[in-house]
Structure I
Amino acid sequence: MNWLEHISAVTNSFNLATFYSIHVFNEKVKLFMCDTVVILGIHGFYIAFLTRLFQRLVGGAFIKKNTKYLFPIYLVAVFLVLLTHVGDIFIFACILDSLKAFADPLRAFYFVGGMYTTVGYGDYTLPTEWQALPLIISFCGLFAFSMSGASLYTMLGSFLKSPAEQPKGGAALKE
């Protein structure tokens, strides 16, 4: 088979998208996807809030003069970011438990934890109507971790700047 024959044999993408919409993304999975968008949005706003708060604290006059407080403040920020991910996993597990995707709530928690961190879900056998869950949860985890990583990187940059490089009175933050 040459390339042209291969291309002409590719399925019509509109028909395939309709097929996927009906069979892969059923009603319960669509509800879960809506929940995922809300959770990811809240996660993003929270991370942005933490980043701004950290930059304001670091840019404050008291902290500029007392740089020994920067490291503990950064550690608290790292801990708060970590808590958001644990919270995301907990909320996803609660949602899956309410949708009765798993017989056992603990199994739902471990499944979500494995998929959110993209480690994998091991020997869990998912019913046909829930086989799209790994895609959705892992994409959400990837986006959440990337937002958090960018935030922590930004905070670390603020933390490592010398006091002379810090904006005065948070002037750069007001723009």
Structure II
Amino acid sequence: MKSMMLNSKQSNKPYGFSLIELLVAIAVIATIIGLALPNFLGARTRARDARRKGELSQLKTAVQLYYNDYKVFPPAANGTGVTNYIAGCGTDGETLCPAGCSVDFAAGATTGCDTVYMTNFPGELGTGMSYYSSSADFCIKVSLENVSDGDITSSQGRCSAACVRAGSVLSGADYAVCSE
């Protein structure tokens, strides 16, 4: 009998959560989401910026390889009706790129495609990405979405003079690579 009484007493206890406990749990979950969400949203922006910086670095290497062959940087195609594009392709290395090759940046010899500098230009070259050059300097710049990126300041400090000599001015969120 005693055991029955204990069981009946235990069954009278309420089960579940009180309103205060539910509100506290919801508040904790909302705080975690509030702190994590901006970080997740910024990840896409940082990924796009990282891709842009990587593409600029690859293009810088291609332009320097061109310089090793011709002892001048490829001219920008400004004034040819195409804005901020490279005119360093073809047999003479002075034709607007791409120039009839299966790659975007190649020059030399009889076909104009013998020396490949870059298979595919970055997708933003000529739109969001700009190329400027003189015979002794070049500057390639793009605006980054994350304006607080520390690489912007360091690239502007490193490339400001070369960009001015090549015909461009860096400002705001411009990230640049240059002849240094």
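Please compute distance in nm of label points 7 Å out along Cα→Cβ at positions 45 and 101 for structures I, II and give me the label with the greatest value. Mind showing how you got there, number by number?
Values: I: 2.3; II: 3.8.
Top value of distance in nm of label points 7 Å out along Cα→Cβ at positions 45 and 101, among I, II, belongs to structure II.
Quick check: 71, 9, 7 is what I get for Cα extents along the principal axes in Å, for residues 21-68 alone, calculated from one of I, II. Which structure matches?
Checking each candidate, the match is II.
Looking at mean count of other Cβ atoms within 10 Å over residues 37-44, point out which structure of I, II has the largest value.
I
A value of 2.3 was derived for distance in nm of label points 7 Å out along Cα→Cβ at positions 117 and 149; which structure in I, II was it taken from?
Derived from the structure labelled II.
Taking 9, 28, 22, 18, 14, 7, 2, 0 as the value of P(r) over Cα pairs in 10 Å bins from 0, in percent derived from one of the structures shown (I, II), identify that structure. Present the calculation step by step, with values, prior to reporting the outcome.
On the way: I: 9, 28, 22, 18, 14, 7, 2, 0; II: 9, 28, 22, 11, 6, 6, 5, 5, 4, 3, 0.
For P(r) over Cα pairs in 10 Å bins from 0, in percent, the value 9, 28, 22, 18, 14, 7, 2, 0 is produced by structure I.
Given -15500 as the derived value for helix-only ellipticity at 222 nm (-39500 (n - 2.57) for each DSSP H run of 4 or more, over all residues; to 500), which of the supplied structures I, II does it correspond to?
II
Comparing structures I, II by relative contact order in percent (Cα under 8 Å, 6 or more apart), which one has the largest value? Don't skip to the answer; put the middle values down first.
Numbers: I: 34; II: 16.
Going through I, II one by one, relative contact order in percent (Cα under 8 Å, 6 or more apart) peaks for structure I.
When you work out mean count of other Cβ atoms within 10 Å over residues 109-116 for each of the structures I, II, which one comes out largest? Each step should come with its number before you reach the end.
Working: I: 21.4; II: 13.6.
When mean count of other Cβ atoms within 10 Å over residues 109-116 is computed for each of I, II, structure I gives the biggest number.
For which of the structures I, II does the calculation of mean count of other Cβ atoms within 10 Å over residues 29-36 return 16.2?
Traced to structure I.
All of the numbers you see were taken from the coordinates with simple rules; none came from a lab. Owing to the predicted nature of the structure, the values given are computational and were not obtained by experimental measurement. Cβ atoms are built from the backbone, for glycine too; each structure is taken alone.
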